[in-house]
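**Q** Have a look at these structures, which come just after this line.
Taken together, the values in this text are just the output of simple stated rules run on the coordinates, not laboratory data. No experiment lies behind these values; they were computed from the predicted model shown.
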Structure I
Amino acid sequence: MILREFRVWAGRRCLLDIPGLELPSRGLVAVIGPNGAGKSTLLKALAGVIPHDGDKLLDEGWPVPSRIGYLPQDFTVSAAMTVAECVLLGRRERLGWWITAHDRAEVARVLARMDLSELAGARMDRLSGGQQQRVLLAQRLLRDPRLLILDEPTSALDLHHQLKVLSHLRQLSKERLVIAALHDLTLAGRFAERIVLIEGGTLGVAGAPGDVLQSVHLDHVYSIDSQIMADRCGAPVVIAHHAEEHQPVLSDRGAKRGTEPVREGSPDRT
């Protein structure tokens with residue numbers, strides 16, 4: 001994916017200004033940054049929800065709306081439809097007068113992937129926020145999108161389902177581009193193949209997790225004093241302290257004393 005002179009305006013005020021950004025055409029990309037940095041604005045512009053200036057390219061063009069799956073932040077369903085019916089709406093453009101056996105089988109397949117089979121007949125307006133979030137993600141997956149754009153897809157999920165959903169998204173990203181805004185930097189570092197840091201409405205830095213999740217990039221953006229450690233697979237773990245709590249002591253490699261430096265390589269993090 002390539003963005004060139006990509007800008008979003010609100011009247012005369014520029015909300016987002018990305019002179020240039022190049023990302024792989026497939027894989028899981030995490031968009032990070034503090035509240036109000038411009039993450040949601042970027043995702044809305046990519047999804048075609050709001051207008052923008054500049055160019056966006058994927059596969060020498062841009063996917064048509066039916067090939068884009070977009071899940072906004074804090075979206076809920078108050079209708080009394082069932083979970084299976086809600087997921088089926090993901091194919092509304094392709095549905096005819098009758099629901100075919102193939103349609104029902106595909107709904108059952110994505111519900112199973114999202115650990116929702118037992119809720120197929122439950123009413124949407126009676127589900128928890130986390131359950132609704134997983135159902136709406138399943139609805140987008142039923143579209144078999146070329147580009148999947150997700151704004152905080154794990155915000156309402158417990159730890160088990162955060163890991164399960166992100167593992168599934170990483171698997172799906174082998175055949176498509178998945179772009180997800182994430183607040184949890186450690187989860188971003190563990191599951192994403194590329195990370196884009198948005199700072200004050202512009203691009204801060206983009207690259208591999210180990211290159212982006214460094215104190216030199218994070219501390220001034222988030223107003224924190226961070227420790228960067230490594231999990232058992234070598235993925236970066238971000239521990240945030242209040243900036244005034246203590247002064248970091250740096251080794252000659254730039255890592256803070258008492259932390260384990262991130263190891264090189266890209267092991268399976270799922």
Structure II
Amino acid sequence: MLKQRVITALWLAPLAIVGIFFLPFEYFALFVAGVVMLGAWEWANLAGFEKQGLRVVYSALMGGCMYGLYQLPELNILSIGLGWWVLALMLVLAYPGLSKLWASKWARLAIGFLILIPCWKGLLFLKQQPNSEIVLLYICLMVWGADIGAYFAGRKWGVSKLAPRVSPGKSWAGFWGGMASALIIGLGVGLWISMPAEQLALLMLVSAVTVAVSVLGDLTESMFKRFRGIKDSSQLLPGHGGVLDRIDSLTAAVPVFALLLLLFGINF
């Protein structure tokens with residue numbers, strides 16, 4: 001299993017680097033749309049639709065939705081995304097108490113749009129920023145750093161569980177360890193690019209919110225998988241599960257981070 005994870009990571013990392021640093025906007029948009037459509041194919045299974053034909057149709061509908069919403073202002077879609085994650089927090093905290101609200105397959109299909117479309121729009125917004133490579137790399141480092149910090153802090157001090165009914169393996173120690181790791185990385189990046197002190201302080205606040213929401217993204221997918229009774233969203237990535245298993249934190253972090261950058265006017 002470990003060997004498979006390493007091999008998969010060795011080709012995933014260069015793919016992400018190429019997408020961030022070398023693809024022009026139009027090709028980047030197509031690349032992200034392709035990833036989102038794969039995520040939609042997996043989400044249809046989380047929603048309870050196992051037949052391949054129906055999952056492909058849902059993936060195609062997601063692609064059509066992205067095409068139709070391409071010209072819509074970022075603020076509209078990102079605000080909808082923020083609204084969903086506020087609701088998701090309530091659902092995770094109450095699980096399984098409010099699961100009847102989204103228990104139907106069709107409700108879960110609709111939720112897939114609320115998760116994936118804002119993430120797609122957020123990534124396009126970040127790619128259009130003046131220093132897009134730094135911005136995109138920053139959000140990835142935030143999420144990856146939080147994951148790594150949470151893993152080690154959780155193993156060392158993880159006693160009090162964060163959300164035992166949703167994800168028994170996560171602890172408050174892991175949450176704070178991940179938060180500290182991410183903010184150290186963020187501070188380092190801010191100092192490296194010589195960000196003014198006022199902007200840097202604001203960036204740290206935005207980053208803290210983003211990291212907290214990224215954890216919510218992970219917990220939300222875990223909640224749907226637990227309800228569905230499956231371990232991974234798919235087996236597309238050997239040793240890593242599915243696409244959604246790799247980007248669940250980013251689906252929450254990206255739209256919230258992009259929206260806060262837009263509202264506060266933070267520039268890298």
Structure III
Amino acid sequence: MAADATEAVEVRGALVRLRRATGLPVAFGGLVEAGRPQIRISELSGNVTAALSSLAVVSGNGLGGKVAALARPCAVTDYSASRQISHEYDMAVATEGLRSVLAVPVVVRRRVRGVLYGALRAAQPLGDRTLAAAVEAARDVEQALVARDEARALLAAVREPAPQGAAWEQVREAHGTLRTLAQRVEDPVLRAEILQVCGRLAGAASDGPFARVVELSPREVDVLSCVAVGSTNAATADRLGLRPETVKGYLRSAMRKLGAHTRWEAVVAARRAGALP
């Protein structure tokens with residue numbers, strides 16, 4: 001099974017950023033197909049032919065297959081003449097007119113999940129700066145995949161019937177984690193689904209019409225969800241990618257809206273309002 005459309009969005013965005021950062025004329029890549037030792041080239045940027053589109057790169061074969069097998073970046077200055085790689089894909093590479101090519105792995109939890117490539121149409125060395133930019137692009141995809149994996153697992157968990165009693169603490173922790181993950185997911189469809197589930201979890205705890213008169217901003221809810229599971233302002237800032245002063249500002253604003261004098265009063269009021277589970 002090939003990578004789904006939302007995963008393809010992450011790869012596509014990374015390739016565009018890679019070309020923008022390096023000036024490389026061509027970038028392409030794809031993720032490992034489920035149950036198969038191969039990578040399907042699904043996304044291309046700057047290509048002039050369809051020669052590489054949907055190409056299946058088997059682990060160990062060619063430059064990308066070597067990268068997948070070794071789980072480390074590799075580059076060749078003249079693809080067709082290189083003795084460092086095997087040459088199963090020379091025709092596709094030559095048809096696109098590529099000479100110098102680099103490839104970097106996308107590694108999630110010690111497992112190669114995909115490969116990103118950057119290429120020139122001339123046999124020129126690709127410097128350390130270009131390689132570093134390619135590695136950074138791969139890291140972006142890795143972080144997005146981790147966030148998606150965690151989000152999917154949490155979404156599956158919270159689709160169970162609403163728990164009672166002490167089990168609500170697990171729901172509250174999941175709610176906070178989901179809201180944090182939503183900020184790291186670029187795919188708008190998945191992000192909307194995550195936030196919709198967060199809304200259902202929060203609404204399940206509401207015990208009155210107060211929820212209809214308190215309008216907290218998304219970031220205020222994010223901050224309160226972290227506070228609700230015991231995070232300090234510093235930890236909340238790190239978790240949400242904000243400055244501590246910004247977290248304090250959101251917290252003060254939420255407390256004012258909720259009529260609360262302390263952070264814990266704000267959490268209790270937000271739960272009564274249906275903003276938190």
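**Q** Tell me which structure, out of I, II, III, gives 26, 23, 19 once semi-axes √(5λ) of the Cα gyration tensor in Å is calculated.
**A** Working: I: 34, 22, 17; II: 26, 23, 19; III: 47, 19, 14.
Among I, II, III, the structure yielding 26, 23, 19 for semi-axes √(5λ) of the Cα gyration tensor in Å is II.
**Q** Here's something else I'd like to know. If helix-only ellipticity at 222 nm (-39500 (n - 2.57) for each DSSP H run of 4 or more, over all residues; to 500) comes out at -16500 when worked out from the coordinates, which of I, II, III was used?
**A** The read-out comes from structure III.
**Q** Right, here's the next one. So relative contact order in percent (Cα under 8 Å, 6 or more apart), computed for just one structure, reads 25; which one of I, II, III is that?
**A** Here the read-out was taken from II.
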